[in-house]
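No value in this document is a laboratory result; all are computed from the given coordinates. From a predicted model like this one, the values you see are computed outputs, not experimental measurements. Cβ atoms are built from the backbone, for glycine too; each structure is taken alone.
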Structure 1
Amino acid sequence: MNKSDRHAVILRLVREREIATQDELAQALHELGHEVVQTTVSRDITELGLVKVRGSGGRLVYAPAAGANGHRRQAQLAEAFKRWALSCESSGNLVVLTTPPGFAGALAQEIDDAHLPRILATLAGENTILIVADQSVTGAELAEELQVEFLAGLDIESDKR
């Protein structure tokens, strides 16, 4: 299992279960057939920006940072774009982002978690993310918004079609 697949599984697990410790997370991954060591789990938690929130039983459990305040969420998404986005192109009502190999899934998950209002859906491959704009905006307009909001100051290739 590659890192982006593991990150997606971890995000799904912390949404579906109350997981309070790194050991619990490693055990949940093992139950699904993914062999990981504690140092990998620790690094994944940091890279995903998981936070501790009060669970239904009162104990602190891991959760995606999307449950935190909106400003933190925007900053986290901007950081994800800064780390992983290599290019941004548009066509029709679509935006195509490219990433280094293996990081498209993680960036797409960050975009999905942000619940940006003009994004209908994302679809991630190994190094490419297809973003479908909703009917209120063209792909070129959405690409421009993403560049202004999250890619400002970065050396990102852009090709509006």
Structure 2
Amino acid sequence: MKPELRRPVSVAEIGPSGLDSVVEASPAECAALARRMAVPAVLSFSCRFHLARTVGGVVAARGHLAALVVRTCVVSLDDFETVVEEDFRIRFVPAGTETDNPDPDPEADDEIPFAGTVIDLGDAASEQLALALDPYPRKPGAELPEGESALRTRH
């Protein structure tokens, strides 16, 4: 599957002080992201990265994403715009060296395997957006009808 947002970076470009990079989605890429995320629209999306090479070919990344997304309220079914902003940390690891832990630490940085000498910041940014989206979006002020909340408290 071809990523909606492709931004390849050669690991060789990451110097001793690291590398800063910004991924900005075009309108066509925003539309493709909306289809992937199954949301009515992604109006804007950008993601800043600071990359640093570490031991074993691993690239540590700190990032900040910002997006304006149209969501559908789970209560009213109305579409509404919402800002999604999140700081994150991930590690790009050479394919085959991923941590194989049957009981992973939820606080550990997510690992993204890569082959060769190129990492894809666009695909990583897309994944972080998917993780940051509220699975049950609620329009501000939307409330369940009174009878619905009463039924939920009885069970």
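Quick notes
- Value 0.20, calculated as FRET efficiency 1/(1 + (r/R0)^6) of positions 58 and 74 (r between Cβ atoms, R0 = 30 Å, to 0.05), assigned to which of 1, 2: 2
- Structure from which 4.0 was derived, distance in nm of label points 7 Å out along Cα→Cβ at positions 18 and 130, options 1, 2: 1
- At a computed 13.6 (mean count of other Cβ atoms within 10 Å over residues 82-89), which of 1, 2: 2
- Calculated for structures 1, 2, FRET efficiency 1/(1 + (r/R0)^6) of positions 98 and 138 (r between Cβ atoms, R0 = 25 Å, to 0.05) is largest in 1.
- Origin of the derived value 16.5, 51 (Rg and Dmax of the Cα atoms in Å; candidates 1, 2): 1
- Origin of the value -14000, where helix-only ellipticity at 222 nm (-39500 (n - 2.57) for each DSSP H run of 4 or more, over all residues; to 500) was derived from one of 1, 2: 1
- Structure with the greatest value (metric relative contact order in percent (Cα under 8 Å, 6 or more apart), set 1, 2): 2
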